[in-house]
Structure 1
Amino acid sequence: MDSVLDLLGLAERAGEQTKKYSGGMKRRLNIGIGLLHRPRLLILDEPTVGVDPQSRNSILEAVGNLSSEGTAVLYTTHYMEEAERLCDRIAILDQGRVQAEGTRDELITLTGGLDQITLVGTGRITAAAEALRSLDGVHRVTDSGGTGLMLTVTDGAALLAGIVTTAARSGMTMASVAVTRPDLESVFLHLTGKALRD
């Protein structure tokens with residue numbers, strides 16, 4: 001019991017009645033009860049739903065430590081950042097069916113592994129779009145309704161300086177630039193055609 005309470009950050013509150021625990025502490029205690037018999041497999045179904053950020057972080061740290069102690073964890077979540085942080089292998093499910101399964105990097109390749117660069121600005125946006133289409137590594141350039149451009153590129157960090165320079169030389173004045181790397185949420189959207197939902 002002592003090692004489980006320590007793992008979950010509840011050792012200092014061990015002597016208190018659980019009715020005095022916060023919701024996040026009760027959630028951690030539930031996980032602890034599941035660990036008491038030192039299972040080889042622990043199944044957690046959305047363990048961080050409805051808990052405060054501090055408790056959420058404590059739960060994620062505790063789950064992350066379980067594999068080093070020899071416990072396998074089957075973890076279900078709608079929060080893709082949790083899956084990216086904790087899971088060695090990930091299955092994307094939609095409407096009860098497995099759409100894809102693999103490591104994070106294997107799943108990212110399903111989207112083509114391409115980055116998105118967003119250029120927001122004014123000026124000669126159409127001329128900038130034409131010039132950017134001719135650059136190596138730029139796969140697609142889309143006008144964002146006259147407010148800027150959205151580019152799909154290979155290795156956005158490496159191409160960023162050249163893209164900004166080319167757009168500026170073409171007469172576009174930029175207000176902001178953002179590079180977005182593919183993540184599990186973009187994989188889900190790519191596979192299902194819809195955003196994450198409850």
Structure 2
Amino acid sequence: MRRILVVDDEPDIRVLVDEALTMAGYDVTTAANGAEAVSKAAATLPDLVLLDIVMPDADGFTVYERLRAKPVGLVCPIIFLTAKTEIDDKLLGFEKGAADYVTKPFHVRELVARVKVHLQELGPPKGDTPNPMTDRECEVVRLLASGKTYKQVARALNLSQSTVRNHLHNVYHKLNVVDRAQAVIVSRENGWI
């Protein structure tokens with residue numbers, strides 16, 4: 001059974017998401033703040049994290065960094081689930097390496113579907129649609145999907161950050177998407193990464 005950690009300081013959100021994901025067949029652990037999130041993540045090593053941004057002890061961006069850093073060292077998808085709807089917040093979330101960014105209020109069924117996509121449990125049969133991306137573009141999307149930042153992708157592929165962004169711009173155009181989360185979802189749904 002896949003394990004999911006839900007981090008939100010609002011009890012109603014924790015209960016709602018916990019119930020929906022439990023009914024979908026997941027093993028759910030919840031945390032009310034950043035310190036509890038780091039502790040529970042280290043203990044359970046979740047397959048995916050849903051992470052609020054506005055919390056009293058530490059914001060979600062800080063908690064994200066703590067979850068990725070040692071000793072926890074999570075490599076699983078982390079999805080921001082937040083009331084912060086400004087484009088700058090969304091961009092910061094993706095620059096940090098988030099797999100997705102879901103704003104409140106949200107539809108529970110859509111949230112469960114996004115979780116399934118990021119856990120590669122949902123989508124059409126793989127390999128039916130030809131891949132329009134080059135091998136390098138696929139590699140950029142694959143690394144971003146694994147939680148790497150633009151800087152880390154550039155370093156891994158021995159490219160400049162500007163070149164990484166150019167590759168991503170080409171991907172957006174080819175896949176008819178507007179952000180990296182959509183590019184990752186479409187690429188995974190079609191089995192290209």
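Nothing in this text is a laboratory measurement; each read-out follows from the coordinates by a stated rule. Keep in mind that this is a model prediction, so the values were computed, not measured. Cβ atoms are built from the backbone, for glycine too; each structure is taken alone.
A few comments on the model shown:
- When distance in nm of label points 7 Å out along Cα→Cβ at positions 85 and 101 is computed for each of 1, 2, the one that comes out at 1.4 is 2.
- Which of 1, 2 leads on mean count of other Cβ atoms within 10 Å over residues 29-36, largest value: 2
- Test item: Rg/Rh (Cα atoms, Kirkwood Rh) calculated as 0.96, pick one of 1, 2: 2
- Source structure (of 1, 2) for helix-only ellipticity at 222 nm (-39500 (n - 2.57) for each DSSP H run of 4 or more, over all residues; to 500), computed value -11500: 1
- Parent structure of the calculated result 2.8, given that distance in nm of label points 7 Å out along Cα→Cβ at positions 45 and 117 is the read-out and 1, 2 the choices: 2
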